[in-house]
Structure P
Amino acid sequence: MKKRIFSGMQPTNRLQLGNYLGALKNWVKLQDEPDTECIYCVVDLHANTTGYTPDTLKQSTREVAAAYIAAGLDPKKSIIFAQSSVPAHAQLGWMLGCITPLGWLNRMTQFKDKAGKDKEKASAGLYTYPVLMAADVLLYHGTHVPVGDDQKQHVELMRDIAISFNQHIAKRDFFPLPEPLIMGEATRVMSLRDGTAKMSKSAESDMSRINLTDDADAIANKIKKAKTDAGVVPANEAEFEGRPEARNLITIYAALADMSKQQVMNEFGGQQFSAFKNALSDLTVAKMGPITSRMRELMGDVAELDRILADSSDRANAIAEPILKQTKDILGFWSPR
């Protein structure tokens, strides 16, 4: 069976280095694997789980799609589309939600993290977010999902929902059981200001992240001011102990250079961080500069970007609609001939 990859990012705030190293860079590699079909979504329905932003949502969706393409995704090889342009996502999300026990959702740690202390004010959409995520993948009979460590629990829920549907309703193996794909050195890129916190596009301080839209001067300044400690660059794993910021900068360099962390430490171990930061700054600018330039070029031609999204939407619908139709038939829904 052909491997079918599905993944996506929300169009909330601007994408940053963690999104590139933890996801986009790996997505590009996957699209060139043999017998592999890649579907990459801008998950705008998920973005609304924390409130609607009608003034910026459309443009943010275009910007994320531009980032996908600028990072190396080829619309001729991969399907790149907006989630809301395929109505079957929401339809299947409802159907799967009706067979998902509350107890399974109560175990989802990400809701507790995002809802915070006042979870009574959180939206129902945020609570059922993992069910829609399951629908996103199962709708295309996805077989593999590139995720970070913090999303593995959601893939486990997808598998539980698929097993339940297959065993108790379909009575056959209708939905494949998706496998998580954890790839590369930088599965979890941390903040430049706090090595114990994940780099986030929504963090209050812009100095905590490198945005995909940052120019060379901004990148150099942020890396120069990135938090480190009084020690020298570690020479081995044991020297990472209690030094999260050192580990983070080494990890970023390794991911950008396609090296292992140990290879980076072999080259820089024992040096002062000032020298290492200069090398990291040069490397980051060299790798990210072309992506930033390509993003600006794409955002300057909205008509072409919209054409790409519309074409991919048609291709996604062509896969999704027959699978939704089969699902509705299994569930006993009436449908016109």
Structure Q
Amino acid sequence: MTYARPADRMGALRLHLNENTGGCSQAVIDAIRQLTAEDVAYYPDYAALTRECAEYLGVREGQLVLTNGLDEGLLAATVSAFRLFRGTSELPEAIIPTPAFEMYSIFVKAAGGRTVSIPPKPAFEFQLQEVCDALTPRTRIIFLTNPNNPTGQIIPREALRDIARRVPAEVTVVIDEAYYDFCGETLLPEIDAHPNVIIGRTFAKAHGLAGLRAGCLIGDPDRLNQIREAVPPYSLSVFAAAGWRAALRDREYLGWYRTQVEESKELLYAACERLGLQYWRSAGNFVLINVSRVGDPGEIVDAMATRGILVRDRSKDPGCGGCIRITAGLVRHTEIVIEALEGLCAAP
């Protein structure tokens, strides 16, 4: 399995990758412009960024690993978990409730393991018992996305606690909180009570740093030390380090963009109600919509693209037949995609 990079189109409205459609804070651009020729020529020092990021998250520095995007952290966590399974001819296993971020399975394959996929329930309720039933002596990592991508559904906190308590100590439970900034739901305040839990965060979404690749892992220092062995010492560029620090400080921009996302989601919900389209209320910055009443989702995506709007076909994800996913960002962008969706629904 390899990652199929979604098609792009120059100048199109990008509502297919859950990016920040308003761009990053101007403070980020200003910080990058202040870098000198010497800054670029030397290997970066991450001390200030580590300190400020730990303060921002409310954790100790030893509980934090900075990574080149959250993807690097997820791959490193997988490699670290599987390394502990040496000395056996059997493949280590990763449990992944579906639908899920497709990179999990790609990382598992790259690290030499086997994916155990948990099928979705009809209304996307979290598969707590099914995850626990899938545990075997070969299980080394469990990937949980909260809120889920592409459904936007929240995993109940008690379910997360239950899994953390029930799995063996050698199993790493990764809680991917990529969309935390849009819902505020997190297990982070309880991280000290669950040394087998690793929380992943990205600053690509609400902070608009997808192009800088800014992510981190938070967890027990001893477990993180094993993960650090799989992370290159200078994987973050000096541009990422400078821009990241500036983004952390600009709370006003973060609050503004969150408000835009919430208003955009409400507009999408209302449009779906008018058009008779099934949708799921989302805790992320996107909405999953079943467009099968209108037509084939692939054709809908193509029709949107001809109008200069990129949305994502998620119909092949488990349980998501007939569905597309639309990023909810700036309100003015959401109004454009709604107008196009209404036109497609009205077409004979």
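Each value in this text was obtained by applying a stated rule to the coordinates, not by laboratory testing. If you're wondering where the values come from, they're calculated on a predicted model, not measured in any experiment. Cβ atoms are built from the backbone, for glycine too; each structure is taken alone.
General remarks:
- Ranked by Cα Rg over 2.2 N^0.38 Å, for residues 221-300 alone, structures P, Q are topped by Q, which has the highest value.
- Cα Rg over 2.2 N^0.38 Å from the coordinates reads 1.04; which among P, Q: P
- Structures P, Q were compared on Cα Rg over 2.2 N^0.38 Å, for residues 21-132 alone, and the highest value belongs to Q.
- Calculating mean count of other Cβ atoms within 10 Å over residues 45-52 for structures P, Q picks out P as the one with the greatest value.
- Computing distance in nm of label points 7 Å out along Cα→Cβ at positions 173 and 189 across structures P, Q gives 3.8 for structure P.
- For helix-only ellipticity at 222 nm (-39500 (n - 2.57) for each DSSP H run of 4 or more, over all residues; to 500) computed as -11500, the structure of P, Q it came from: Q
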